[in-house]
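Laboratory data are not the source of any read-out in this text; all were calculated from the coordinates shown. Since the model is a prediction, treat every value here as computed from it, not as a measurement. Cβ atoms are built from the backbone, for glycine too; each structure is taken alone.
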Structure 1
Amino acid sequence: MDSWALVPLLDARAAGQLSLGALWAQHNEHRIVLPRLVMLALARTEVWDARIEMAASLVFAAGSTVLLSRLVSRTVRPLAPRLVPWLVIATGWLVFSMSQYENWIWGWQLQIVMTAFFTAAFASSLGRYGASWRGLAGMAAAAAAGTLSFSSGLMLFALLPVAMVLGADDSTPRRRAPRIALAAVLAAAAYAAYLTDFVYPPQHPIPFLALRQPLAYAEYVVAYVGGAMGGIDALGSSLLWGSGGIAVVVAAAVWYGRGPAVVRMALAPWLVLALYGIGSGCLTGIGRLGFGVTQALSPRYATITTPLWLSVLVMGSLAAARLLDRSGPSFARTLLAGIVAVVVIALGVGAQRTAWAQGRRFFKTHRAVLRRARPCVLDYAHAPDDCLGLLFSDPSYLRVQAERLDRLGLLRAFDVAEKRRAQAAGTIDITDRVRH
């Protein structure tokens, strides 16, 4: 349904009437300026093909993997160099996890993958430059880009002053104060600009239901955090994973407060990433709690919480390595650490296997629906409502947008391209599918 919202912008661009206001306009609670620009640019090819948007999502995910892998190397190598290769492998495994399968197959979800990339850039800037002026500039730029990609990017601005505190070196508080103050001012300005003329979507549940149902809200946030590991249909498992993840974050925060400078500088970007995942759950719960707690398990949110789980893995691994190193060699401690590691890895692999199976089923179902609905879109003027209803709840709205695409030449260009592919493969073409 969301993808059809790009059609009016394609129409406006063709007429030379595309404005900044149209790019800035809300889509639900989001101001997706940058994803709109990227999708409009990708639609300048022969046809508007959502598969190109899907490929772009993979490119941004690869960028996130590079940034997070470099962050692993920069922060972990000084403390536990042997862990680096394994954590880099885990980084790619988590970033490309099938627990977020909705975002891999819906081109429109590029906006969430872009936000994840800018979140990785935010943490990377903190890990490289700390709370210096250069670090502040890099994090502010990443926060702005994330905010203009998806509403969860607003959490980056909320965390900007926090990052400036956590990433501070041993310089005097008087020298750090101006940078922290500027970070707070930038965050306040960003929220003020974002909320100017903001209209809460009328089709969504009433906001701030959390004030009336605090326990349900807490359950939503914990499930949101654990959904990437627990699974879409497993509320109990997600609550367990979420509780465990949050417990590790709390323990890491205590360790940060008591640890030496080298530990604090290593933990700072990972704590920020973990707080981003938890804060995004809090932000989402404000507007989505009315849909029920299980809505927190939507696969699209797994992309947002993936950095949190990488943070949990990194911080937990560092803690174990430091504990073993400080306590000296001991067969019993080494054996216990090995058992814990095997159990955690087994649980993680089991969770990802479940996600893989869920994703494959979704892919097959989604492909079948698209194949059935595609000829009906191409023959939008005569297709039955139930067929068009597979793609949008309001078939009359879809017909209007399909007519726009047809007038722009994008719909028929796609038809011609599909006919050429069908003829080359020796299969029935699109027109014959519509007739039959």
Structure 2
Amino acid sequence: MRIGFYEDRDADNLSPLALARPVFELICGRSTLRERVLRQSDATEWGAFVRDHLVETHRETHPDVPVNEFDWLSRGPTLLVNGRWLPTADALGNILDDEVGLLEGTVVYLTVDPLEAASLTADNWQAVLAYLSRSRRTVRPDGRLIRHPWNLVDWNADQLRIDHRWQDGGAPPAAIYVPIDRFGPHVVVTGSPDEVRVDPTAVLDPFVVLDATRGPISIDAGATVHSFTRIEGPCHIGSGSRLFRAHVKAGTTIGPECRVGGEIESSILHGYVNKYHTGFLGHSYVCPWVNLGALTTSSDLKNDYSDVRIPLVGEMIDTGLTKVGCFIGDHSKTALGSLFNTGTSVGVMSMILPDGELLPKHIPSFTQVRYGRLTAAADADRFIETAIATMSRRDCEFTAAEERLFRFLYDATQSERDAAIAWHRQRRQGRQTISPADTELSAGERLL
């Protein structure tokens, strides 16, 4: 089977998480959406069709994979999979060539033959798929369609349980796990030991508690869990990550090479996230190379327990959920004692210096919050210098392709940034009329 992952026109709705990566590289459960589809299918090769600004960095990350190479589609029948589809474990095994998967009115998969593929281009992709779907037998597939960033967090606990059961169903495990009693009596497991899987190269210090009463726990290769850490399942700890006296609550995924301390609940740390110090992070998604300074804390519940609204690209959207934290894009940094409001969106490469009050709910890409003022630099140079320094500390390189990507994002987010800064300036000067929506925020979402 050949699989082509693609982004549709709604990919931008997953900003700021998907500003610097295709939507199918986002995490839910133990892995990215793409990794899960490949693991659950009999794919022999795969390709990717992404937004133009992501082509170069995605090729760099996957040098052997055709990216936006439409000639690749002419080499054989290809199952096209929408990158926002989160299928069930067995959904891919029953797909037939003459059908189209429609979920909530959206095409989530469709098989194209080389002749049909000849009509596909970057400009007409959406229209051609819609046209081809009308010639197919319609099927409602199992799984979920990811529409907004909070879907990934809200569904993460369920997906962790599903991923655990799927491995039990006969699929090859991601690692060779060892019996938990290898670590001796000073590592305590509550619940069933069968729900705990630890890679043999992971290190668990004495006085660690693994609570599997509510769901499975998996700890991957090279991870280190230091003394006085408590982990509640369902939870996954990625390779090379280190936990320092952390309290990790149910529904959390910690990706590879993270540094984690304090309290975390129902959150996803994509990878290479530094949350070393005390502070609470709840119902949030944090992208790579984010540093959360000591005592950085996020609110994930309003005082009046009403549904949380969150700004996406400057527009307030009702999540329909009562527990929503923050969504932080790549390379953003917070200083000591930063306080995130309920339902906050932070773009890429933002610098946050708090003033003891709740931060703005909308912090666009390449902005700075300094003592309550939202400002922007004249160019991206300073942000990129910080990214280079940050990655070098982990012996990683900020490549030329990544620099071009973030310079593109600087220009692409300019209008959003300008509008947000103008609004904040007017509001501080007392000339901005307070809207009913803002009054609602003041009554609930502006309070911890």
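Looking across 1, 2, the calculation of helix-only ellipticity at 222 nm (-39500 (n - 2.57) for each DSSP H run of 4 or more, over all residues; to 500) that yields -24500 traces back to 1.
Name the one structure among 1, 2 that distance in nm of label points 7 Å out along Cα→Cβ at positions 20 and 124 of 3.6 was derived from. Clearly, the read-out refers to 2. Between structures 1, 2, the greatest calculated value of Rg/Rh (Cα atoms, Kirkwood Rh) is seen in 1. If relative contact order in percent (Cα under 8 Å, 6 or more apart) computes to 10, which of 1, 2 did it come from? Among 1, 2, the structure yielding 10 for relative contact order in percent (Cα under 8 Å, 6 or more apart) is 2.
As an exercise: mean count of other Cβ atoms within 10 Å over residues 84-91, calculated from one structure in 1, 2, equals 19.8. Which structure is it? Going label by label, the one that fits is 2. Using mean count of other Cβ atoms within 10 Å over residues 60-67 as the calculated read-out, with 14.1 as its value, let me know the right label among 1, 2. Corresponding structure: 2.
Computed over structures 1, 2, distance in nm of label points 7 Å out along Cα→Cβ at positions 292 and 340 reaches its largest value in 1.
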